[in-house]
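Below are structures written as structure tokens.
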Structure I
Amino acid sequence: MDRRVLSIQSHVVRGYVGNKSASFPLQVLGFEVDSINSVQFSNHTGYTRDDTFLHMVVDIVQELKRANPNLVYVCDPVLGDNGAMYVPENLLPIYRDKVVPAADIITPNQFEAELLTGRTICTEKDAIDVMNLLHSKGPDTVVITSSDLPSPVGDQYLVALGSQKRVRPDGTKVTQQIRMDIPKVDAVFVGTGDLFAAMLLAWTHHHPNDLKTACEKTVSVMHHVIKRTITYANEMAGPNQKPSPAQLELRMVQSKADIEDPGIVLDAVVL
């Protein structure tokens, strides 16, 4: 089967960010990747801030879906985090009313999910309600990649949640919703969001009716890449030294085997 991905992202010349962070792991898993860079910088400065480009993305997606109704569009709505927006506020309604409805899979963090729905997430039930509301806008798969919800296994874990709606062969509708408790990492990386979205696309392709397995493999790839990166960065920095951003560049090539066949290190809980 021909598996081709059009990756539209910002691009950084140095390091695994944006298209660079997404393309290699997708290629490792057998996808042909065509890349379009919205911006190109030598350092990470955020993502597209232009409304014209967003409208263009929607037009491209709609045109491609007319040509191929089976096309899957994954949107990582990079709007902000920790209560602050990365982009001008005038882009929010475009994401909410145009981009998200065109998407099949979306991967917001908690703050972005709240922005897109106008709802606040304080409990797991709130998160489920928000995911259902995002479903109603168009996407069949919603993954809230990180949240401030308390984890039942301790404060050293962050909570991610996912929801997938699908139609069985007999026409009945079913929803699978999951929670993952992910160990927190005391380091700042760039490119992890791009890697997450790419791996979720790949593993939902391989497990189209099993969000639990797709998320477990996605998060396990992230775990292996980040663990290898931290080990390398600490060795390079030396004892009692904080690794530099360059030393924390994701060790993607060195993680090829884990990308191809990730050992499952975290189990998702079906809600």
Structure II
Amino acid sequence: MSVSECQPVIFLSHGAGPSLFMDANIEPRITGLDKDSKATNTLKTFVKDHNIATPKALVVFSAHWEEEVCSVSSPENYSLDYNYGDFQWPAETYEIRWPVSGSSDVAKRVKELFDVKGIPYHEDNKRGLDHGVFIPLKLVFPEANIPVVEVSLLKSYDMGDHLKIGEALMDLSKENILVIGSGFATHSGMCEAGLPWAEPFRDWLHDLVSNPSYSPNERKNRFLAYTEEETFTSAHKTPEHFLPIALCCAAGGYQAGSILHSEFTIGSLLYDHYKFQAN
């Protein structure tokens, strides 16, 4: 299979809880991440806009699943976990449906790749899909006809261990499996526009993700040194929404990514989508 026939690796920003399905006329606080926003429309037209061929399956890392040991989930049918946090969301957002199935074959393949790299894992086929998965992907793949395997992050937040997980799954793209990371380019600054760290952090992140002059090893080392960026702790109080970006870059062979969409919304939340393609 040629590179042009391989699936890319995609990072998606997933919105604020269920905001991408909410009406800003009723809930003004989510204007800009509401159902009629540019942010939502970028997901609705994502497959067409970026020529994504229909994949065999989706392997998804979400900022909203962390375990002590990397966990792989693929039940026959998923429930949905409406883990939207402490905000008071409208009742109808707890009735969103996305009746997607799992894939035992693809989950087995993920575990085989982990075995090759010596990465310990657990199986968890009881947990429902969290909103970091079903909120954005219901918009991207509304037919719910592509099976999903969700893989957890690690509670340790160790960057090196997460990069190893991404590296282990690099071959999935050649097998027509679309690897997706779901998080947020920043995860603080909601309702606070023009914060002094926001644009410098965006510039640092875009350079990290997309600068073509970095070799794969240089880009990897820059991810490993992410805590040296002085704006990082302002943009992310904890790194779980950033780690899916790193995982995706690793799964894409640390090649320069493409910035598919970028905007500050609801203050200083940086809503970005990236694409990585291994050589």
Structure III
Amino acid sequence: MFGIERRMGTYKGYIRNFACPDGSITEAYVVDEAVTFLSRYVDDIETRFNRAKRNWDVETTKHGIELFNNKVRTLGASKFGQLGDYIDVVQWYIFNNCGDELDAYLKDHKEALYSRNIGETSLDTTQKQEFPSWFKKKMALLRANGDPRATDDLYALLQVPDDRYTSWQSCIINGVRFRCKERDDKFTTQCSGVCVGDEDEEMIYYGVLLEVMELDFILGRKVFMFRCKWYNTDPKGKRMVVDQKLTSIDITSNWYVDEPFILANQAQQVFYLNDCARDKN
């Protein structure tokens, strides 16, 4: 009966002359049917059949590296922020999540470190410190020799992003609306929950969105990142309990405080509810 009751509510809304309700409904029904029929065959006019979705995405820019092909629609007012001490953390995260375009260079640099007898214990730290300058010199040499591998995208990537970035409180990406936690607390709906990973991976990270960051690179390239607050989901600890597909997380313990960034296109949205079977946190 639910569908019928809803339709009857629509018909009752057609009534304008309460002395003749049947005539009002009939006249409005005929007009609505005619307008609906005609709206299917008109162009260049917005109708309910060609209206854009509420969470529509912007057109993706066409660059060689997928990292620069942003599909993010920012919402609301913006302000400026500074990366400061986080600039090296942001650059290293981008290098490690750039995709196949940079994997070969990371592998070559790691082999160069092996040839210098760098041990496994200090390999990651050494590569994190030396790879940016090594990659910059290598790309400058390829570009000077006119090598086609030195594309504009890679050349823009090797440069340090601008220390000043644009900060947003809301955005839409891949048809999903995200809001920062500070703004989200003012709404009755929830759009600040963030998750990275899936069931096929060993680790799933849960957190909340704190800031949407738009980073500027040279040659007009842009990268969107999320700054998040991550909850401690270390399987070795007791901060997360998974019981029959129901995941409970202790939100008083944080994780990766010094590395709070992810790429915007990596984020999945999750929703948090209070676990009544445990304490308030």
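In terms of FRET efficiency 1/(1 + (r/R0)^6) of positions 154 and 242 (r between Cβ atoms, R0 = 25 Å, to 0.05), which of structures I, II, III is highest?
Numbers: I: 0.50; II: 1.00; III: 0.05.
Answer by largest value of FRET efficiency 1/(1 + (r/R0)^6) of positions 154 and 242 (r between Cβ atoms, R0 = 25 Å, to 0.05): II.
For which of the structures I, II, III does the calculation of FRET efficiency 1/(1 + (r/R0)^6) of positions 114 and 250 (r between Cβ atoms, R0 = 25 Å, to 0.05) return 0.95? Spell out each step's value before the answer.
Working: I: 0.35; II: 0.95; III: 0.05.
For FRET efficiency 1/(1 + (r/R0)^6) of positions 114 and 250 (r between Cβ atoms, R0 = 25 Å, to 0.05), the value 0.95 is produced by structure II.
Bear in mind that the values in this text are calculations on the coordinates, not laboratory data. Because the structure is predicted, anything quoted here is derived from the model rather than measured. Cβ atoms are built from the backbone, for glycine too; each structure is taken alone.
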